[in-house]
1. Quick one: distance in nm of label points 7 Å out along Cα→Cβ at positions 85 and 101 came out at 2.5 when computed from one of I, II, so which one is it?
2. So if we calculate FRET efficiency 1/(1 + (r/R0)^6) of positions 77 and 93 (r between Cβ atoms, R0 = 30 Å, to 0.05) for every structure here (I, II), which label has the highest result?
3. From which structure (I, II) was FRET efficiency 1/(1 + (r/R0)^6) of positions 21 and 61 (r between Cβ atoms, R0 = 25 Å, to 0.05) calculated, if the value obtained is 0.95?
4. Rank structures I, II by FRET efficiency 1/(1 + (r/R0)^6) of positions 45 and 69 (r between Cβ atoms, R0 = 41 Å, to 0.05) and report only the one at the top, that is, the highest.
5. A value of 19.5 was computed for Kirkwood radius over Cα pairs in Å; which of I, II is the source structure?
6. Quick check on the output: 1.4 is distance in nm of label points 7 Å out along Cα→Cβ at positions 13 and 53, derived from one of I, II. Which one produced it?
7. Taking 23 as the value of relative contact order in percent (Cα under 8 Å, 6 or more apart) derived from one of the structures shown (I, II), identify that structure.
Structure I
Amino acid sequence: MDLPINGLGYLHSDNPDSAEEQAQELIDSNAGTITWRVEVLEDGEAVASEGIDLGVSVVTHELVSVQEFKLDPLQESVYSFATLVGCFSLLLIIPLMVYFSAMYKAKRDERVRMETPEAES
């Protein structure tokens with residue numbers, strides 16, 4: 001079946017009327033009954049059904065509404081800016097921290113080397 005089980009779906013159309021027609025056609029074309037037969041076997045023999053519980057899910061589809069999908073430009077702009085800041089922080093801050101840590105260590109090692117008196121032979 002092409003229909004979503006949770007009831008939320010989408011399709012592309014030029015106008016709301018044709019979208020509603022397409023949605024109804026999709027539901028009508030997928031109408032059907034699926035029956036499963038469950039048999040529990042043990043060593044090739046059918047097991048008695050006492051103590052065996054089966055769960056059943058019944059799914060029906062009915063067209064409730066057709067709405068045009070819209071994006072909120074302000075919210076999308078905020079998300080885009082947050083993503084941009086996050087990416088730049090990962091690409092700039094972490095390498096700069098590594099660079100400045102290495103420079104600090106090099107300067108400290110040089111200072112220790114300069115303060116250590118040379119051994120006379």
Structure II
Amino acid sequence: MAKLGKTIDGTTITLSVDMGEGRDPVERMFDSEDLPDAIQQHLIMAAIGRAFDQAVGGKEIINDQVVDIVDKKWAGFKEGNWTTRTPGKGKVSKKSIIEKLQAMPEGEAKERVKASLIEVGIEL
């Protein structure tokens with residue numbers, strides 16, 4: 001299976017394809033300045049969108065935290081920083097889930113949560 005490597009230098013990206021099996025790698029260089037302005041703008045916006053997705057993706061966060069993260073990310077971009085760090089939350093343990101379930105008042109909502117946990121394989 002081919003592997004793709006990339007190197008970015010200014011406005012030029014060099015892609016290197018490892019062809020495997022003793023074959024010579026294939027390299028291609030692309031300069032973003034060769035693209036029409038409209039395409040450059042689409043690529044910029046796609047990259048910004050992906051950076052925001054990566055900043056909040058996979059985190060168990062609430063709406064206000066999402067707003068704080070994207071604001072921090074944008075401020076970092078404006079300061080010239082591609083990478084900004086946001087602290088992640090701790091891992092969720094089975095013990096903490098069961099403790100929260102036990103703290104719930106008895107009733108229909110608690111029974112629905114129990115059924116959902118059992119359905120996904122969590123033993124109570």
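Throughout, read-outs are computed from the coordinates displayed, never taken from laboratory work. What you are looking at is a predicted structure, and each value in this text was computed from that prediction instead of being measured. Cβ atoms are built from the backbone, for glycine too; each structure is taken alone.
1. On the way: I: 2.5; II: 3.6.
Checking each candidate, the match is I.
2. On the way: I: 0.85; II: 0.25.
Going through I, II one by one, FRET efficiency 1/(1 + (r/R0)^6) of positions 77 and 93 (r between Cβ atoms, R0 = 30 Å, to 0.05) peaks for structure I.
3. That value comes from structure I.
4. Numbers: I: 0.15; II: 1.00.
With respect to FRET efficiency 1/(1 + (r/R0)^6) of positions 45 and 69 (r between Cβ atoms, R0 = 41 Å, to 0.05), the highest-scoring structure among I, II is II.
5. Values: I: 23.2; II: 19.5.
Attributed to the structure labelled II.
6. Numbers: I: 4.3; II: 1.4.
Here the read-out was taken from II.
7. On the way: I: 23; II: 11.
Only one of I, II returns 23 for relative contact order in percent (Cα under 8 Å, 6 or more apart), namely I.
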